1. With helix-only ellipticity at 222 nm (-39500 (n - 2.57) for each DSSP H run of 4 or more, over all residues; to 500) derived from the coordinates and found to be -10500, which of I, II does the value describe?
2. Using the calculated result 0.25 for FRET efficiency 1/(1 + (r/R0)^6) of positions 186 and 258 (r between Cβ atoms, R0 = 25 Å, to 0.05), pick out the matching structure from I, II.
3. Once distance in nm of label points 7 Å out along Cα→Cβ at positions 114 and 290 is calculated for every structure in I, II, which label goes with the largest value?
4. Among the shown structures I, II, from which was the value 24, 14, 10 of semi-axes √(5λ) of the Cα gyration tensor in Å, for residues 90-161 alone calculated?
5. Quick check for you: by relative contact order in percent (Cα under 8 Å, 6 or more apart), which of I, II is greatest?
6. Given a computed value of 19.7, 70 for Rg and Dmax of the Cα atoms in Å, which structure among I, II does it belong to?
7. Out of I, II, which has the highest value for FRET efficiency 1/(1 + (r/R0)^6) of positions 26 and 210 (r between Cβ atoms, R0 = 30 Å, to 0.05)?
8. For distance in nm of label points 7 Å out along Cα→Cβ at positions 58 and 82, which of I, II scores largest?
Structure I
Amino acid sequence: MVPVLEAVPNFSEGRDLGWIRELIQVIAANDVEVLDWTADRDHHRSVVTYIGDTEGVETASIDAARFAMDGIDLRSHHGIHPRIGALDVLPFVPLHDLTMDSAVESARRVAGRLASLGVPVYLYGEAQFPRASFGSERSLAAIRRGGFEALAGGFPAGREPDLIPPGRPDTPHPTAGATCVGARRVLLAWNVFVEGVSLNALRAIAGGLRESGGGFRSLRVLALALPEAERLQISMNLENPEATSPYDVFDSIEGQVEAAGGRVIETEVIGMIPDPLVFPAAGDRFRLLCPVESRLLSRRVSQHVSAREIRSGASVSADL
C-alpha cells in the first residue's frame, strides 16, 4: 500500500513572491511533493498543493504554519478574500489508500499542534467535532465572517474555536489570527473572469448560483472586483464536482453574463485540476488559463505512487 495524503493550505500572503518561494522550500524539505502553487495580489493570498505520506504531509503543514506565523502580520494585511489567519485554511484530502477517517485524524493531530504553537483552531468539514459550536452554520463562510478584525477583540458568542491555546482563551493570536483545519474530498477551486457587466449585476448572478441561494448543489460563490488587475471575477469552490457538473455551472454563468450584456473572458483553476474537467474539452470550453495535463490531479498522484513504489522496491533490494 502507498497511502497518499494531500494538503492544500491557503496563506494570507500573495504579493511577496520571494517569501512564497521560501515557504515552498520549507514545505518541500519534508519529503513531500509540491504539485502546484498560485499567488494573487488582489486576493493577497497564496495556495500551495502538496502530497506525500501521512507523516510527511503533517510535518510539512506544521513547518509551513510556523513559517507563516513568523512572516505574516494580519494587522497590516489587506486583501479582497475573507481571512482570519496567516495560515488561513488547511484542508487534508485522502487520495490513495487512505480513508476519510485517516484524513480526519491527520487534521485533528495537526490542529492540536497548531494550538500548542499559540494559534486557535476551528475544525471544519469532516474534521469538525460532532458538537459543532454553531451547528449548521459551521461553514468556512460562517467562521470567517468579518475576517480577522471581527475576532481581534474577542471571539463572538457562538464562534469560539474548537481548540484554544493555553493562556489565550478569548482572543486569536495577535498577528497570526486563527486557522481553519479540515478534512474533505477533492474539490474544484476556480475563478471565472468576465467583462461588460457591473459588479452589482455580477453579485446578483453569484447569489443565484450558490447553493444557499437556491442554485447549484455544493457550490460556494463570491463576486469580486480586483482593483490591481482591474477585472471582475466570479470566485467559486465546487465541493463535489462529481455530483454537480462544472460544465452546467459554467454554462449558467456564461448565459447570465451574456444576457446582462457582458462576456466570459477566461477561467482559472486554483491548485490541481480534478478529473471532471477532462482535457482537451475543458480547456477549450472554459477558456482555461494554463490548461496543461501536468496539472491533472489523478495523473500526478499516479506518478507519485509509482515513484514511491520504485523507491520502496529499491530500498528492499538494498537491504537484501
Structure II
Amino acid sequence: MMFTGIRLLRAVPKLDYFRFHKLCFALSLFLCLASVVSLAVKGLNFGVDFAGGILIEARQTSGPVDLASLRSKLSALNLGDVALQEFGTPNDLLIRVERQGSEQEEIAALQKIRETLGAGFEYRRQEVVGPKVGDELVLDGILAVSLSLLGIMSYMALRFGWRAGLSGVIAILHDCLTTVGLFSILGLQFDLNVLAAVVTIAGFSINDTVVIDDRIRENMRKFKQMDFRDLINRSVNETMARTVMTNGLVLLAVLALLLFGGPVLFGFSAALLWGVIVGTYSTIYVAAPLEWYLAKRGRAHQKEQEAEAAGSKP
C-alpha cells in the first residue's frame, strides 16, 4: 500500500492578497510607530543580563532542585526580580537577582540568598553584574541583530535580486521592531532569552519569504506574460498550504512552551509566539507587496529612460 501523504488543501486557492494591502501597510506603520514611541518614552524593562545584578551558580548536594519551592522562598526576601533556572543537571541551579544599589546592599542581598538556600548547596560561581557589562551586552545584541540582517539581505539580493533582498529585510525589521516594541508597551522583562527569540524571529520570517520568492522565480519562467501582481498572488496561494502547516505546528509548539514552560521561559515563548504570527503576516502583506511596488517603480523608471533615449535620437 502506497502512502500518498496528507494534503491540507485539495486545490490551490485563488485569494487576492493585494486587496487589503494598503490597509495592512497602515496597520504595520501604526505598529512600528507605536513601538518606536514606546521605546523612546518608556524604554525596555531590562533583566539582570542587561541592567546588572547578582548572578549565582550552585549545586544542591542532596538531589534535584525544587524550583517552585526555592522561587517562593527567594521572592519572600523582597529583593526585586529573581529568576531561577536549571542548567546542566537537575541538581544545578542558576539564580539571577536584579541590581540592589550600593556594593553593601549587593553583599547583604547575597548573604540573604545564601542563608535562604541553606547548607545543602555548593556555590560554584558568585558575581555581581555591573551596569557597564549590561551596556556592553546591549551593544553586542544590537550588533548581532544588525549583522544577521545584513547577511540575510546579502543572501536574498544574490539569490533573488535586490528588490527581494530589500523587501525581505524591511519585513524582518518590521517583525523585530514590533516584537521589541511589544515588550516595551507591556512592560515585560527583556533579557538575553528574549534577544535570542528576536534573532530567531528574523530567521523564521525570512524562511517564509525565501519560499515565496523561490516560487515567484519559478512562476516567472512559466508565465512570462503574466502581470507581476497576479504572479505574486499565484505564488503566495501555491505556498499557502505549506505556510499553514509549518507555521501552524510551530505556533502550537510555542503555545505549549508559553503555557507550560514556566516563568523562566515566559519571555522567550511570548516573543516567539508574537514572532510566528507577525512573521507570517509580514511575509504575505509586507514583503510581497513591497517587492511588487519596487518592481513597478523599476519598470516605470526603465520606460522613462527608454522614452528619453528615443527622444534624443536624431
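FYI, it's all coordinate maths here, none of it is from the lab. What you see is a predicted model; the values in this text were computed from it and never measured. Cβ atoms are built from the backbone, for glycine too; each structure is taken alone.
1. I
2. I
3. Checked I, II; max of distance in nm of label points 7 Å out along Cα→Cβ at positions 114 and 290 sits with II.
4. The correct label is I.
5. Once relative contact order in percent (Cα under 8 Å, 6 or more apart) is worked out for each structure, II has the highest.
6. I
7. II
8. The structure with the largest value is I.
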